[in-house]
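Structures are listed in the sections that come next.
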Structure P
Amino acid sequence: MRAQQPVTRVPTFHARRGRLSSLNRRRLALLGPRFALRDEVLAAACARRAAGRGRVVLEVGSGYGAAAIAYAATHPSDVLIAVDVHPSGVARTLAAADEHGLTNVCILLADAVELLELRVPGGALDAVHLFFPDPWPKTRHRRRRFVSPQTLDLLADRLTGTGEVLVATDSPEYAAYTERVVRDHGGFTAGRSPRPSWRPVEGYEAKGIAAGHPAIDLRLVRNG
């Protein structure tokens, strides 16, 4: 089933200000079309999955692409869709995918929720990765958190019957919040999980470890 039209909602991200370098502008212009998510690419990936030849995975908020590139490189049979709203991060991810010669990754400058609503059919995804999302620690901002009853509804529809959401955070409060929201929602079962061996220790995870806040990994399994 195709997604419904988006509804009015609170953004889960904060747009960064700043000029995009000429290098990153070139990367977006030259590499963006090559790694774009086309409907036929997604359909072919779903067909391969149905035949038991790989999975379709979405990474929400892929940042500079370290985890996305590592996953695609170590899971060549899978198709990884990396989406982020920040042009500089998307540009660097495009450059890394090109440097590694990857052919199983799609990279988009987009709002992940809008992508899910408008481009991803029901049951198309095997997994969603949400690594170190903005925890929005202030009480008045918590409605901006990506994990919410509304996004869980959306993810439950877009995932396969045995689909999963992998969440990583260095905020114990965000981890507890996620577990509570998932429990109240009822569409997923949440539990702590081992850190994926393929995920590099970079970016927010490295900063958290340096500050004495190791990552907490959660696995949310769709209740088929």
Structure Q
Amino acid sequence: MTATKSREGEHQQPETQARPLYFAYGSNLSATQMRQRCTHAPDHSATPLALARLDGWKWIICNRGYANVIPPAKYRFGRMEQEWGHSTEDGVVYGILYDLSSKDECLLDGYEGVDQQATAGQGQVSRSMRPREQGRGDYAKWYVPATVGKWFMGVDGPATATVLLYVDEESALEGAPNAEYIPRMNRGIEEATALGLPVAWTDTVIRKFIPTT
């Protein structure tokens, strides 16, 4: 789903399309960083569309030093299951939605280290949710339901949406953030907070890993 623009550049009623919106939960919370990465159509791909959340998911800094999300218990396998088991503790991950052009999605796949040659997804998670294995990549692409809490710029969109989510299935251990990642995360937090990212959630979840300076 995406939001169309009028000739004056204002967003109007969203149109349902096959392409899901991208759910950013790490340093891509920053639209500034998104503009630096999505160079094919930055005005389109790097414009924040909505604040959304993933119920039942858990936000961590993983053992590689970057943000990662752990799915609900019924979708855990391999390293995720080994580390987190089948704990059903309540969790939530907030993020910013973007509408990526196909070329910018390919660019973002490169930044996220997606293995484009990975085999088709196996196991208990359906291929509609997880089309491919992580393979040799740093992240796998998942397509999951999200609850939209707030649409931006006057968009009147649906309450739920299927979103693209990058998940590192192999790095499920909690870890310390890489030094270069801390300022990028803080920029993302600052920019997303201005859009409505809940401060209480940030303080409880993200600040466990990311210092303010």
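Computed from the coordinates by the stated procedures, all read-outs in this text should not be read as laboratory data. Predicted model only: the values in this text are computed from it and were never measured. Cβ atoms are built from the backbone, for glycine too; each structure is taken alone.
helix-only ellipticity at 222 nm (-39500 (n - 2.57) for each DSSP H run of 4 or more, over all residues; to 500) was computed and gave -11000; which structure, P, Q, did it come from? Structure P accounts for this read-out.
Starting from the value 43, 30, 21: which structure in P, Q was Cα extents along the principal axes in Å, for residues 72-143 alone calculated from?
Details: P: 43, 30, 21; Q: 38, 29, 20.
Going label by label, the one that fits is P.
To which of P, Q does the computed value 21 (relative contact order in percent (Cα under 8 Å, 6 or more apart)) belong? Going label by label, the one that fits is P.
Going by Cα Rg over 2.2 N^0.38 Å, for residues 112-167 alone, which of structures P, Q comes out largest? When Cα Rg over 2.2 N^0.38 Å, for residues 112-167 alone is computed for each of P, Q, structure Q gives the biggest number. With mean count of other Cβ atoms within 10 Å over residues 128-135 computed over the structures P, Q, the top value is the one for P, the highest of the group.
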